[in-house]
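What follows is calculated from the coordinates using simple rules that are stated; it is not laboratory data. Everything numeric in this text was worked out from a predicted model, so none of it was measured. Cβ atoms are built from the backbone, for glycine too; each structure is taken alone.
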Structure 1
Amino acid sequence: MHWMVKCRSRPGTDALRKATIPAHKAHLDKYREATLFSGPIFSDDGASAIGSLRFIEFPDRPAAQAYIEADPYTTAGIFESINIQRWQPALTHRQLTYPRQDGTMQFIVLGTDVAGSEDLRAPLAQDDREYVAEHAEKIIARGALMADDGETIIGNACLLDVADRAAAEALWTDEPFNRAGIYDQISIERWLFGHV
């Protein structure tokens, strides 16, 4: 099973985060093979870390929970909140092998589905696959957020590699599911390739 682990940092913890980085990296090294992507969420200006995002493989939710609870960032009290959601990757990229581009910025885009989205998604599935293929050079990772039953789609998570926030917003605006009103809530945040 794959999981998205998204953490929000407490305000004013930049200094504590920097002091904890060595221990945090040592923790990540233990899960190198299981990690698809890992990195910090930053303010748009890149000046301050406001969270952490990982896409990682574990057999179940308790294992994912144990992983993040043992992270030195967690034990040091850096995180204000931790959100773990089951994720179904639609692409084969991994951070360790993804070809980096010069002069681009990365963003994590999260869409939460409206109720009853299954009926809305089905007729658009092919259009969405074609849209992703058309913009493949700008999409690092993409996949449905799932309920723990592994059957019910509750949203979408997408890592983008684009020129700037405006480009990220434009790409997502034209995404077929988004155009059809499938998402009830959308967030776009700056993300950086981190330690894997």
Structure 2
Amino acid sequence: MKKIGRLDRPDNFGSAQIFSNPVLEKISRTHISVPITLFLAISSVSLYFGLITTIPLWLGFAVLFAGIFVFTFVEYLMHRHFFHMEPDTPIKDKLQYGIHGVHHDYPRDKDRLAMPPFVSAAYAAILYLMFTLLMGDFALYFLPGFLLGYAGYLGVHYLVHVYNPPKNFFKVLWVNHAIHHYKNPDTAFGVSSPLWDYLLGTLPKKE
């Protein structure tokens, strides 16, 4: 897989301009709190409507936790196979750079650690329709779980780029993501959890 990002840069400070249009450039950026708040609000509304269905509470919360678990797998797959797609055509190259390559070039750019709000809202709407089609009223529990997983991922991703690693077992998230950015972008695709890297053989090797 082609390596992305400027691994030879010692600091990775700065920011890139993706769009020449100033309006598009402005709306391509967002503070991390905006999508997280959006996902938490949608999760709360969905969970409220889930609670007034006839679904037993224990089953609903089991589905909610299933949603969180499924998100960790989707996060891994998206990061590994979509964000790090082989840019073997001009269209793929431009798409890959705009979605994720720019983040590898400038990982300290806090305004590009999440998709802009209108993209996040579109994701949530599409997921709601898809989950409802697949599981009916259970989607009212599954969607909050999935979006809570997404919000957790965004929060972790922000923390590992902005703050120093803690002196506890969460430090592994900082270490793995630093290896992904600065040493080997073909490993450590899980940001919020190393579980799928461990199971699928992409965990960074200890030296």
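For relative contact order in percent (Cα under 8 Å, 6 or more apart), the calculated result is 33, so let me know which of 1, 2 that is. For relative contact order in percent (Cα under 8 Å, 6 or more apart), the value 33 is produced by structure 2. When helix-only ellipticity at 222 nm (-39500 (n - 2.57) for each DSSP H run of 4 or more, over all residues; to 500) is computed for each of 1, 2, the one that comes out at -18000 is 2.
Among 1, 2, considering only FRET efficiency 1/(1 + (r/R0)^6) of positions 30 and 174 (r between Cβ atoms, R0 = 35 Å, to 0.05), which has the greatest calculated value? Please list the in-between numbers first.
Working: 1: 0.30; 2: 0.95.
Largest value of FRET efficiency 1/(1 + (r/R0)^6) of positions 30 and 174 (r between Cβ atoms, R0 = 35 Å, to 0.05): 2.
Across the set 1, 2, FRET efficiency 1/(1 + (r/R0)^6) of positions 22 and 150 (r between Cβ atoms, R0 = 25 Å, to 0.05) reaches its highest value in structure 2. Given a computed value of 16.4, 50 for Rg and Dmax of the Cα atoms in Å, which structure among 1, 2 does it belong to? This figure was derived from 1. Taking FRET efficiency 1/(1 + (r/R0)^6) of positions 62 and 182 (r between Cβ atoms, R0 = 35 Å, to 0.05) as the criterion, the highest value among 1, 2 goes to 1.
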